[in-house]
Structure P
């Protein structure tokens with residue numbers, strides 16, 4: 001089935017890329033802008049480190065679980081109604097989290113925020129498959145993720161400034177403003193892209209059959225595993241960095257924002273390099289080369305920590321290598337996982353996203369339980385996930401990573 005072009009639907013390429021940037025950029029806005037506020041809100045709300053980390057972990061697990069619902073809903077009713085409902089809930093939950101009077105309510109609001117965020121990200125990934133074939137979709141995804149990189153560059157710096165000059169409430173309120181702006185853009189500019197609604201997509205029997213056909217596809221498993229390890233490593237870096245840089249290494253909050261900005265800059269550079277790799281080497285070739293940077297970053301950060309070199313640069317320089325590689329793995333992994341499934345892209349995107357968030361949740365849970373006032377939980381955790389990612393990129397992805405369409409017999413009648 002030929003994919004519809006954005007032009008035929010009244011949305012130019014620039015509108016599509018901007019739409020995807022906003023929908024996918026909601027993840028770094030919800031996490032990165034919030035990170036500089038973690039030590040401050042921990043003290044303000046009288047919470048433990050574990051409870052404070054839970055405000056991130058519960059967001060991630062609710063984000064992952066809700067994708068299992070949002071994907072089939074988007075296949076049944078279309079992307080637009082799911083997006084509008086999700087972004088409205090996200091905005092309301094963001095306002096609630098900004099004014100939470102205690103850690104328990106903040107955790108609750110963040111859980112709702114994560115569930116609503118699933119609609120934006122799942123539909124964003126599905127829109128790429130609605131409009132483009134896998135290899136072209138990876139290039140479009142990399143453009144959108146370049147925009148996400150800009151958001152990720154600015155988010156921690158803005159969060160650090162807001163916390164430093166105002167308080168943690170202001171940082172979380174900025175997240176609500178982004179949600180409202182994205183809701184307005186979807187309402188005014190997005191036209192439905194689903195190629196064909198599946199009225200049975202949410203029926204239990206069809207849902208289980210669709211899940212089984214997606215998970216049973218070796219291409220999906222290869223790319224989903226890659227994306228899961230990549231996001232697990234990123235989450236370890238995000239969840240642990242504020243405590244390591246600020247509490248352990250003595251960096252100021254604004255300084256931490258600048259550090260995270262440079263890491264996002266490395267990721268942004270990786271997305272640009274990804275497009276060059278895709279044009280020359282395809283999906284599998286791009287990931288094979290990107291994994292070299294991932295492995296170098298993981299080995300360096302682990303070796304320096306074990307050697308007793310506990311400085312900002314010993315953490316930051318290897319992190320740049322990891323995030324540069326992540327700029328290759330993320331667009332390729334997301335496009336590759338949904339590539340074989342043009343008629344149930346929402347379901348495939350939801351399963352891929354669920355696996356990514358499950359990996360992040362496990363990583364965050366382990367990190368929260370092992371944080372001990374040193375650099376070791378974050379640095380060694382990141383090193384381990386880098387090794388797993390590299391092995392996956394150089395074996396399973398090379399063997400099964402070509403996103404050919406699923407056999408006709410596996411598609412719904």
Structure Q
């Protein structure tokens with residue numbers, strides 16, 4: 001049974017402090033009044049913490065903002081509970097108890113407390129400040145139309161699609177980077193670790209080295225001489241790039257440049273077009289105004305340049321212009337998006353058109369990632385094999401030259 005700490009006064013005005021056990025705070029207050037005391041303050045005391053609870057409190061990972069997948073799972077659980085007949089408050093309290101991370105428990109618990117105070121579900125999430133605007137907007141419409149469970153489930157599905165697109169894009173962009181790092185690592189090991197040992201052996205033969213071998217030795221000597229300068233230069237460039245990317249202007253420039261890069265730019269463009277089309281289509285179909293849908297979709301885009309084009313489109317619509325024209329800017333969204341949106345605006349079926357555009361570009365993105373993976377795998381073999389082969393050929397040419405003396 002929970003323990004409550006209390007402060008109270010008796011009929012003579014004398015203070016009394018202590019603690020008592022009761023099933024609830026109301027019963028604790030009733031107990032004090034039965035004693036003839038006037039309750040001043042009654043607070044629930046914390047029970048003895050277990051080792052797991054202590055670790056959860058001191059673990060920094062437990063205090064990080066909730067991940068997209070955490071919110072998705074919670075929303076799907078809530079939709080199932082609402083569809084099964086549970087009330088919204090009961091569902092939120094159940095999710096709060098089932099959450100694996102303290103930040104989720106606190107987040108859903110605060111939302112349940114606000115609803116108990118008379119706030120709406122969307123209002124409670126808006127005040128929390130950690131929920132995606134897509135979920136907030138769809139929930140507000142769901143509350144107004146009486147279909148909250150459908151709105152929550154639709155928001156969870158949209159967030160899941162967005163997360164999968166981002167995961168696929170990160171995987172596709174990380175693969176070439178890992179290949180480059182592997183090639184540089186192999187080259188560095190050869191130049192700094194292997195070639196200096198071979199150099200002493202080859203020079204001990206007393207023969208002039210073949211041009212290919214001499215080139216390899218000269219490159220190794222140069223790298224070993226200027227290695228500190230190279231490392232410092234790489235560190236300065238990395239720190240400068242991170243500092244530049246953290247500024248709004250710098251990130252806009254970097255994101256715009258990324259869209260112009262071969263191969264990578266096409267993947268980013270496909271992912272951004274699919275994410276924007278999917279989110280805006282869901283919002284418009286749910287009854288949210290186009291302007292509010294554009295504002296919410298803008299926040300879901302990770303590429304700042306694409307987000308700026310959505311901002312320009314929203315401003316154009318506010319001024320009475322069309323949505324399609326600002327979206328047709330070069331090196332931004334795919335040309336298909338603007339053309340299909342123009343058709344949807346004319347026919348009044350913009351939500352259906354955006355859904356078709358999203359499905360098409362999601363399929364194109366997956367196809368492009370598969371092609372990129374198929375191209376990079378042989379490139380790994382060629383690059384790494386070429387580096388290792390060059391070193392071995394140079395070494396054996398020196399051996400043959402010495403043996404022919």
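Among the shown structures P, Q, from which was the value 8.4 of distance in nm of label points 7 Å out along Cα→Cβ at positions 11 and 347 calculated?
Q
Name the one structure among P, Q that relative contact order in percent (Cα under 8 Å, 6 or more apart) of 13 was derived from.
Matching structure: Q.
The value 1.01 for Rg/Rh (Cα atoms, Kirkwood Rh), for residues 155-378 alone was derived from one model only; which of P, Q is it?
Label of the source structure: P.
Using the calculated result 27.2 for mean count of other Cβ atoms within 10 Å over residues 227-234, pick out the matching structure from P, Q.
The read-out comes from structure P.
Quick check: 1.6 is what I get for distance in nm of label points 7 Å out along Cα→Cβ at positions 139 and 163, calculated from one of P, Q. Which structure matches?
Q
For FRET efficiency 1/(1 + (r/R0)^6) of positions 19 and 355 (r between Cβ atoms, R0 = 25 Å, to 0.05), which structure out of P, Q has the highest calculated value?
With respect to FRET efficiency 1/(1 + (r/R0)^6) of positions 19 and 355 (r between Cβ atoms, R0 = 25 Å, to 0.05), the highest-scoring structure among P, Q is P.
One of P, Q was used to calculate helix-only ellipticity at 222 nm (-39500 (n - 2.57) for each DSSP H run of 4 or more, over all residues; to 500), giving -25000; which?
Of the options listed, only Q reproduces it.
Work out which structure the value 5, 25, 35, 25, 9, 1, 0 belongs to, where P(r) over Cα pairs in 10 Å bins from 0, in percent was derived from one of P, Q.
Source structure: P.
Taken together, the values in this text are just the output of simple stated rules run on the coordinates, not laboratory data. What you see is a predicted model; the values in this text were computed from it and never measured. Cβ atoms are built from the backbone, for glycine too; each structure is taken alone.
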